[in-house]
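Novice: Input: structures, listed below.
Values quoted throughout were computed directly from the atomic coordinates according to the rules given, and no laboratory measurement underlies them. Bear in mind the structure is a predicted one, so any value in this text is a computation, not a measurement. Cβ atoms are built from the backbone, for glycine too; each structure is taken alone.
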Structure P
Amino acid sequence: MNPEDILRKYYNPESRAFYIIMQHSGMVAEKALEIARGVKNLHPDSSFIHEAAMLHDIGMFLTRAPQIGCYGNCPYICHGYLGREILEKEGLLEHALVCERHVGVGITVRDIEEKSLPIPKRDMVPITIEEQIICFADKFFSKVSGSLIQERPLKSIRETIAEYGTEKLERFDEWVKIFHYS
């Protein structure tokens, strides 16, 4: 399976959105594979990590995010579950779960209810080691022009995550320990 072929099926290769998803996902995939190499004792599947990291944001074209070339009808927070739906139709069920579970450090039913989020009411939290690695790696890269390939410092990531609550920061900090990242 070639993730770029799947992305080309849904994105115009000449579009800003395609350029951004390829750059961003490539950086996330590289970072995720670096993290996976550091935790070989946890037996992460590197081939799967590469594929799923490249596809984790496939649903973004269906959202309203003109700054990254996306002109869909849904709020950006929906890109995870929309990506799941796309990859399920492609027969990539495990990859689909990565799409849904990578947003933030995971979204719970409680988060959805308390914040009235416009997404299905189900837990969307990374479970497998591969899902956790990709979610963690994703936090190091932005889709904002000018900083697509610039890795965010850990301190900056922690500050952003802290805005969403102690529970979210604790989950991220647990990953920092598990992945020997500091």
Structure Q
Amino acid sequence: MRIIAGEYKGRKLKTLQNNQTRPTADKVKESIFHRLGPFFTGGTCLDLFAGSGALGIEALSRGIDRAVFVERHYQAIKTIHHNLQLLKIPKERALVLRLDVFQALRQLGKQCQSFQLIFADPPYNEIEFTKLLTAIDEQNLLMHDGLIYCEHGAKEQLPEQYNDFILFNRRAYGKTTATSLYQYE
């Protein structure tokens, strides 16, 4: 797996060698960032179910100021730290939380954190996206006009609208993967 564009373009990342995570393919990642806007002028992102940290690190490479990575598995946390150190990403630009996603969302909400971009790439069919969107909404974690990227199984249909989160782009990648992008209106 590699960084597609920006400051760390072409650099390889360590991945996890287990079946608890499923790295986002480079072609999917490239397509995602093409739709999100290829580069950012600052802001913050939240990488939920971070795995190796590839999505949040790609956002940092493309101009996001700061990323928060949330993962509960010890090996994944080690891999995220390894990748951040490998790229020499300063500690003030990255925070890694070893927590269950819903615990992390509550904690970030209590700290009044808000994000321009949220990545949600859980193991397929292991999370209810409406429950996740509810938690993000209840904790006021997404800035106005912010984006939520959801990666899910191709057969899973996410709602067209969820409260003030409006689905503006859905795309399937083969028979297994689909992505949905929401914007906070």
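Novice: For structures P, Q, calculate distance in nm of label points 7 Å out along Cα→Cβ at positions 61 and 93 and state which one comes out highest.
Specialist: Result for distance in nm of label points 7 Å out along Cα→Cβ at positions 61 and 93 over P, Q: largest is P.
Novice: For which of the structures P, Q does the calculation of distance in nm of label points 7 Å out along Cα→Cβ at positions 109 and 149 return 4.5?
Specialist: This figure was derived from P.
Novice: Kindly point out which one of P, Q the value 1.1 was derived from, the read-out being distance in nm of label points 7 Å out along Cα→Cβ at positions 53 and 157.
Specialist: It was calculated from structure P.
Novice: Next up: Thinking of P, Q, which structure, once percent of Cα pairs over 20 Å apart, for residues 5-100 alone is computed, gives back 36?
Specialist: It traces back to P.
Novice: For mean count of other Cβ atoms within 10 Å over residues 45-52, the calculated result is 18.4, so let me know which of P, Q that is.
Specialist: It must be structure P, since only it matches.
Novice: Using helix-only ellipticity at 222 nm (-39500 (n - 2.57) for each DSSP H run of 4 or more, over all residues; to 500) as the calculated read-out, with -8500 as its value, let me know the right label among P, Q.
Specialist: Only structure Q yields this read-out.
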